[in-house]
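Input: structures, listed below.
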Structure I
């Protein structure tokens, strides 16, 4: 009897265990099925249009491409800037024994000119222990046009950086203060007075999509750790990098791939486009712009146009122009000096007298720029090489019997007063005063001008004879 009772109890317990195990397996199966369903529903198969619309792209013709001031075109690339900055620090014996250059080298626009900046870092934990009380008092600044490097002394040393430990580490400090925020690696930036900050873009996931989008910006003062969060429309004008390049390019590619639906992207691929391999940056006004080419999905040897994205505001413009790809232009430039085995930097498109041209540096085996090349973006077999940018432009002007409009421009902002207009040689020209000084701007410069009123604030660039070259209502 006891044996039978024990067997019955064992069977009941086994039944309970089997039911529990079966329930767990069923729950696990439901979880996996639900995860698979969510993944499918949020995939491009169902969400193609939403993926395409994750960014908005304005299309224009090349005639609207900003005129280029070659004194502000960043011909050096990142690797060259790193070599220049690291070597410069190595020449400062009092610094190199305690610090190394961080590998940050963020490209910024400072006073309208392109630079790369990077903070110093403690050389090792012992150097950190010996110096952390006073902080880091300098950062490196490399001119991306001339290649000149300088060590900038800070009025107040940095106490927060990526080379700090414990709660003065930038990411850890931000995570403690904003535990629920989603952000990636903050970028090192300096304001117009040269003060150091870390800028962290905050992301918000979009329902039904696996593509997070910027929702706000947190700025951390590197000298004292104070932080402030800004909405996207309140970001200070000195901030350059809110929309990261790699994510923007990915989203531009989503737009080019899925704008006509999933099946078109998969089968016929009609009008499917993608960005070219590589990208660079341009300084326009006080902002920095991401630059890259656009080609067909077949990845042939020609571009369909070019992308400029304001990395502070996220505004994206595509300029339509059939031309050679950047890689074709690089190969053409390298072929012109093949006996020297130089390698070309990633080209930048410039607009010289309404002519599209690629400009690039030519580097030796040590990675230093030795010469410069100008390649016709349409007829890319036409190449000019020179030892300096000025000589390069002079050769181009002489060859084409023209006078380059490469005047120096200055940044301007203010409030419009005494607004008037007149027709001069068939062009409508607007006249107005800022602080008592008269400025002129052609109607073709901006679509805002026909609606301009006294009392409105604006910013732009002014050239010779007080003619405004770029204009934007604030």
Structure II
């Protein structure tokens, strides 16, 4: 999509729809894929041979060499590389399967002033991701195959990570009429997940119908769990701090009640339900109960809900405004334990870039959301690995294997073994770095971790055997 110019003008809805329509036509043909020059080069690059020298799979044992050829792991051990092979020096660093993010906002089409598929893909690759799911709250909304196919095709053209569009559950995210779920699921993009994220599918009849259709289509419905009648005007976690500062509260019951309702609906529909950005301790109890009842429900937690609390309200800085809100220390502790126990299945970033004018304003007027793709691993290491709640195999489980399983990605989240796809990330577990929003790859800079010193640095990311990022730079 062309969004040229120094001012990065916001594309009008009419122009965006015209461009998207043109892009949709481009996916027709025998394989329904229009391959750009760049994506062609990416495909050729998969045939390259790369040697990862002296790496530690899952952070275990003595360093070994891993030879990657034709997009798969060809050999593990002591490898004598062929002449001219590309070598990545591991220096004993941790090798993991590439990360999968079920929850990102790439803003294209419609808000290319805040993020594009290209800049978001770069941030993802630098953060160790090899697949991301782009939420449907774009402009126009991804509630039809024209838009979802456009997002999918743009991801292929960029070629840094696999970009999977998330289809809207309802038309225009309005919560009233079901979107074209079947058309999107059977389109070139092959949509695997549907969500009105940013809005709750509040009507139980609409949600029930969506779950029933999802069963027939073999897809997942992801819910933004927020009972809207309980959060009218809400600005922060309902608690002592919000009351003292005069902020209307966002009660935990608004999340818990929707999760409980939807788990019951999903069980009766024999559907797969995914709960977005769990934040409240009580929701963990609901999820545990639902799983014990045999409900096919999965859940994610964001890095910021593993680390930050509503103590940040005292700064009055809208960079800390997010939905659901940062909650109390007790909630954060429950999020960590639930992730370690498997009640919460995975980590998802809810990467939400915003323009300065949408964040650098008074709290009530600011848009909720924060960056997350490049800092996610470091926050997980800080909150889960350093305290001993997860080892590196556990990190692989919650950031790669389990999210890939939830949406059925056959070539992501795979074991580090010969013959498996070479979607990989190399991590320097001993390094630390200082977060600077202006230095991140995203077009926006709204990180809540500005100036924080965090552990673990992504040294390299490989997508199907092709190095996409190395030593903090896109390759």
Computing Rg/Rh (Cα atoms, Kirkwood Rh) for each of I, II, which one ends up highest?
I
Computing distance in nm of label points 7 Å out along Cα→Cβ at positions 99 and 387 for each of I, II, the value 3.5 comes from structure I
Which of I, II yields 15.4, 46 [Rg and Dmax of the Cα atoms in Å, for residues 235-362 alone, calculated]
II
Which of I, II yields 19, 52, 25, 4, 0 [P(r) over Cα pairs in 10 Å bins from 0, in percent, for residues 339-410 alone, calculated]
I
Ranked on FRET efficiency 1/(1 + (r/R0)^6) of positions 371 and 427 (r between Cβ atoms, R0 = 25 Å, to 0.05), which label among I, II comes first with the largest value?
II
The value 4.5 for distance in nm of label points 7 Å out along Cα→Cβ at positions 171 and 243, derived from one of I, II, belongs to structure II
For structures I, II, which has the highest computed value of distance in nm of label points 7 Å out along Cα→Cβ at positions 187 and 307?
II
Comparing I, II, where is relative contact order in percent (Cα under 8 Å, 6 or more apart) highest?
II
If Cα extents along the principal axes in Å, for residues 195-442 alone comes out at 55, 50, 31 when worked out from the coordinates, which of I, II was used?
II
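Just so you know, all these numbers are worked out from the coordinates, no wet-lab data involved. All figures in this text were calculated on a predicted structure; none of them were measured in a lab. Cβ atoms are built from the backbone, for glycine too; each structure is taken alone.
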